[in-house]
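Next up: some structures, all given as structure tokens.
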Structure P
Amino acid sequence: PYNSHGNRVWHKVAEAGIAFLGDIPEAERWLDYAVNKFYACYPVWSDADGGWHEGVSYWAGYMSKAVWWLQFAHTTLGIDGLRKPFFAHVGDFPLYVAPPHSPNSGFGDLAFRPPSSGWGGFLEFLIRAKSAQPDGERAGYWRWWAEQWGMRDQDGILGFLYLATLPDMPPSTPPTDLPQSKVFRGIGVASLHTTLLDSRDDVHFLFKSSPFGTQSHGHNPHNSFQLNAYGEALLTTCVYRDLHGSKFHYQWAHSTVAHNALLVDGQGQRKHTASPDGNIVAFESRPEADYVAGEAAAAYEGRLKRYTRRAVLVKGDTPFVVLLDEIGAVKPATYQFMLHALAPFGIDEGNAGLQVTQPKAGAVV
């Protein structure tokens, strides 16, 4: 089931099956196939915490298309797809990965840019429809997030139908009473913050070590991270592509060397694989500090016996991150600690340090 386009095509087959049921003999088979796929594995890239392996950009691509199926299925088949556990947290992933004014959207293809104002249409459906359900108490936070990004409500015929048939929008609720950091265990992503309210006041450390592997559009390597601070991207991850499948995309962006990750003897991790080579083994969030640890030795194809990366985001007036790598190699090896930024690094050879500076923030390593 782990096929990106295939996980969007099936519900279009279902919609066609519903439309032509009784008119085209094969329509019943189309519908039977699609409903079985829905119950068996949809949404395949998700977890019960609301995570999405392919990243926020592809989460939006999927959800913008799924709203049609969710409405068709409920109206014609009596299937309420929003009862699946994922949809109780469907808006949590973008809330935590791309808070208002974030310079980017985390891991996954095309997440180098902030969320689009055009996402408001499908979010309006999810917010309205979910808010009236017993497990829809988080919908107000999603509305607040969409408003902070200036997202537009649905227009056209769908907008009319939402107003006419769906529950009222819940009150907009800032996430002041939510934990400011969250782990999405099923996809192996932890998002650590000093505040969720505004990225311009936030220090955000994003970490991945995933049982989903590095397949499809979620190609970022295990035990890699991204650091934003005060609205600036400081230590970045390569999720830009010039063209899907190009040499730059597959040979550079999908490689370990293009990310804030570890090389062993100059070699990176097995890339573009569904193998569950990463796992978040610990997570703890407290007012004074957040802690996450990932294990990713299996990603190095037999070169390592152990690779645990531990990170602590220490909050307060001057937040900082402590990073510790515990590495056990099969034989003597050298290690390269890769870091990337959108501005040149200043290198302090005497103190084995470096720094990067952006207009509103900087980082010293």
Structure Q
Amino acid sequence: MTAIPSNDQSRLDVTLDPHNENNLWVSTYYGANGQKVYNSTDGGLVWVNKTTASLDGHSILDILYQGGTNDAVYVLTNYGVLVWDGASSWTDYSVGLPYYTRGLRFKPFYRDNKLRMSSDRGVWEADFLVESDPMAHPMVASEFVYCIRDTIQFEDHSFLNHTNATWAWNFIPAPAYVSNPNARNPKVLFDATGTYDVLLAVTDQNGVTSTDTIIDMITVDNQCFTDTIPGLSMLCQANNGHALVPDLDLPQTDSLTLSAWIKPTGIQDSYSGIVFNDGTSAGINFRAGNELAYHWPGGQWWWNSGLIVDTNQWSHVVLVAKPTGITIYLNGIASTHNFSLSPADIGTMRIGSYQG
């Protein structure tokens, strides 16, 4: 890219045509009259001056190319908004704005066919000078799916006026489920590992269609399958049998989740630890009668959760610590003790023991 032939290049703003990366427009805030806006159609090798007398006396604060048009370009100045007519001149586009606009930035809002502007005097919007042709672009929160049971929601991030618009999604190979291939944001279930291509076609109210295909947009793995090897659990045969967890090094922790599958043989002694911290008393344990309980600084070890663990059966137990209290779960059933929790230093922990 070569330098623009302006008298000043200390503050430049750049915009480009989303359909053509070589079509660049540049404005200069401190440019002299006749040296304020330049255009290049070859990626910045050669610049053409697009300044006219209409910009005399204006300081240009921002410049925006409206995608899907034949060079509809807007400039925001200290006195208002002007738009390039696609041929040879800048036209005032400031109807409804204060005389001294004191503008800051432009943002396009293609969904509603709007140009939006922030300024020291509020946020303003107006219709685009012309309608944009659509430019399709599918989007998803993550390109990786780690479980074939997860439902993935896609979203349309196209340049598209949504008034009377239509959508058509296609996924290759075909997934197990698509909520609605003609929705703006369908939900999809991929039941097989591998990569998937995603195609989105959008059509505006004028019948103009844009299509975008992203090859290998989604990669599906299956890391949530059932364990096929039985017997991988810890069996505590002695009264003091337990496992020691290496130092977790979590100083001053006020948010922590501990979970375990347990199968108690008979009624456990009061304060038998399930997962419990050494040092500061913090963790999940039994009270009398196999009732789930907790210890945590600022809490109440004598609090009644009401959650009783069955003997000789597998149960899933969870402790969730937050600054606002402790929640204990037994097979998905919650019991919460609300209090102002104090941070705890979490270091080595013991599975199956109250601090050894």
For structures P, Q, which has the highest computed value of distance in nm of label points 7 Å out along Cα→Cβ at positions 30 and 134?
-> Q
Given a computed value of 31.5, 92 for Rg and Dmax of the Cα atoms in Å, which structure among P, Q does it belong to?
-> Q
Matching 0 (helix-only ellipticity at 222 nm (-39500 (n - 2.57) for each DSSP H run of 4 or more, over all residues; to 500), computed) against labels P, Q points to structure Q
Structure from which 2.8 was derived, distance in nm of label points 7 Å out along Cα→Cβ at positions 102 and 318, options P, Q | P
Could you figure out which one of P, Q the value 18.5, 62 for Rg and Dmax of the Cα atoms in Å, for residues 70-277 alone was computed from?
-> P
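Every number in this text was worked out from the coordinates using simple rules, so none of it is lab data. Everything quoted here is computed from the prediction, not taken from an experiment. Cβ atoms are built from the backbone, for glycine too; each structure is taken alone.
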